[in-house]
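There are structures below to look over.
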Structure I
Amino acid sequence: MTTIDENAATAERARRFRELHVPGTPLVLANAWDVASARVVEEAGAAAVATTSAGVAWALGFPDGDRLPRERALDLVARVVAAVAVPVTADIENGFADKPDGVAETVRRIVAAGAAGVNIEDMAYPDSGATPLPIVEQAERLAAARAAADAMGVPLYINARIDTYLRGLGDPDDRFAATVQRATAYLDSGASGVFVPGIADPETISALVEAVDAPVNIMAGPGSPAIGELARLGVARLSLGSSLAQAAYAVVRRAAREAFTQGTYTALEGAVDYGELNAALRR
């Protein structure tokens, strides 16, 4: 149970986080997956810290895709919030719940942990694989999330993720219209902004920004326009997603293979200094 003072502090972080979403001056999020990566990101100059659901799941021994137990995810979010001074937004997959009331409970717990925002995606993960949720069903889940946060007096930033492009859903000729349709329904249900990963084409990004009356979040990385170009296109937020965690694990693999096969250590060059990283966790 959180106190009134704790909710007030979280509400202030949420307001600060919301103000960082400015079209043309995008909030850049280098997604963290544990406390150490969150501190490294913060010390690099982050205005806010975002978690990556994939990175968190991998670090805790689970595959991505709604396999991480909610309690483990909530514990990690609380640890990250306590470790950094900037606002934290948590990737909570599809809310770690099948029904709107379950999503509401997740959001209440996330707010109690002190998070300023959440990502909620519009996919389900049955054993057969990822499946898009019907628009009406996802709108109900987002409305439940908004109501839960509002009841706690926290203007939680709800970033509604739309996977039409990331997963190549539907007819390519209809994909843009389908994305805008979902975005409109989600915003009407209480989402603060929309997150459309899987788009790198400047023309499509520009059209999406023009069509959506809310901050637009793009997932960036190799092959994406540079941050300056995304700013010119009117993007309000860009995320690196799981790519930082993937890059870190790539270093682990290169260094291990080099040691096992060549007996050398060049892959370890440029590592964060031991003392610097240790000091970053002394708060």
Structure II
Amino acid sequence: MNKISLFLMSYKGLFVLQNLLLEFDSSIIDKIISARDSNVKNDYFKEIRDLSISNNIQFYEQNEKYKLNTQYILAISWRWLIKTNKQLIIFHDSILPQYRGFSPLVNSLINNEKYIGVTAIFAEEEYDRGAIIEQRKICIKYPIKIVKAIETLAPIYFDIFKSIVYKINNGQKLITTCQEEKEASYSLWRDDEDYLINWKESASYIRRFIDSVGYPYLGACSFIGDIKYRIIEAQEIDDVKIENRIPGKIIFIKNGNPVVVCGVGLLMIKNIIKDENGESILPIKKLRCRFH
């Protein structure tokens, strides 16, 4: 049996591990390394750790000392450099060579892509440029929240993962194809500033943005005065003619839900909470408010 080492994070990592243990004996796994992620509301670190330990698999947190002994190392949702001279296989949240880099699924949804997908590649010195081992994609319909997109991709992750592990376990060579450089695009890393809504965008864009950075991420944000709010859910409504269009201003209140002027269109906020304590501020009563 050819054992493997795993670097796992997020719901996708947990989903793959759960199904791997159903499909294979746990003895195929030499060790699992995971890490905590403060940028999401649930990083699934505890679930991955507990499942590993309950199946007598060696488990290490990122900052602990460990030694990689297996020929193959597979990484899902991993955000850091893995230093090794072994064969490292990276699972990436896009249809490479499109969206190389960071937050590919989030940026794909914001950009209204018709397809999302997963690509398994051999790691190279320059990120996400390695040879493609397997790749699959799926058509999606909008509106779609990021958590639903993640749940949609998780079985695809496992299908590719299972295919690769079967080949490794049977001593088969992993056949690869090169990426088409002329088709390459890059996806930039995102930080706290990138959660801020730009009300000059269209209502449809902002709706997708809110859906794309919601749970398990921190959620789209905006300010009224100096107070930060997280907008969890919103709905496009029919536009009206506004003579002095100023994006960010509340124009109507419908059943306690503020309707905000966008660069194009109107957006009704259906769920909004204070960032500091998670309390809802609905129903809104004050019309003269401006989001910025």
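Each value in this text was obtained by applying a stated rule to the coordinates, not by laboratory testing. What you see is a predicted model; the values in this text were computed from it and never measured. Cβ atoms are built from the backbone, for glycine too; each structure is taken alone.
Between structures I, II, where is relative contact order in percent (Cα under 8 Å, 6 or more apart) highest?
Top value of relative contact order in percent (Cα under 8 Å, 6 or more apart), among I, II, belongs to structure I.
So, one more: Starting from the value 5.8: which structure in I, II was distance in nm of label points 7 Å out along Cα→Cβ at positions 122 and 266 calculated from? Don't jump to the answer; show the numbers that get you there.
On the way: I: 4.8; II: 5.8.
Attributed to the structure labelled II.
If Cα extents along the principal axes in Å comes out at 57, 49, 41 when worked out from the coordinates, which of I, II was used?
I
A value of -7000 was computed for helix-only ellipticity at 222 nm (-39500 (n - 2.57) for each DSSP H run of 4 or more, over all residues; to 500); which of I, II is the source structure?
Derived from the structure labelled II.
21.4 is what came out when mean count of other Cβ atoms within 10 Å over residues 114-121 was calculated for one structure; which of I, II is it?
II
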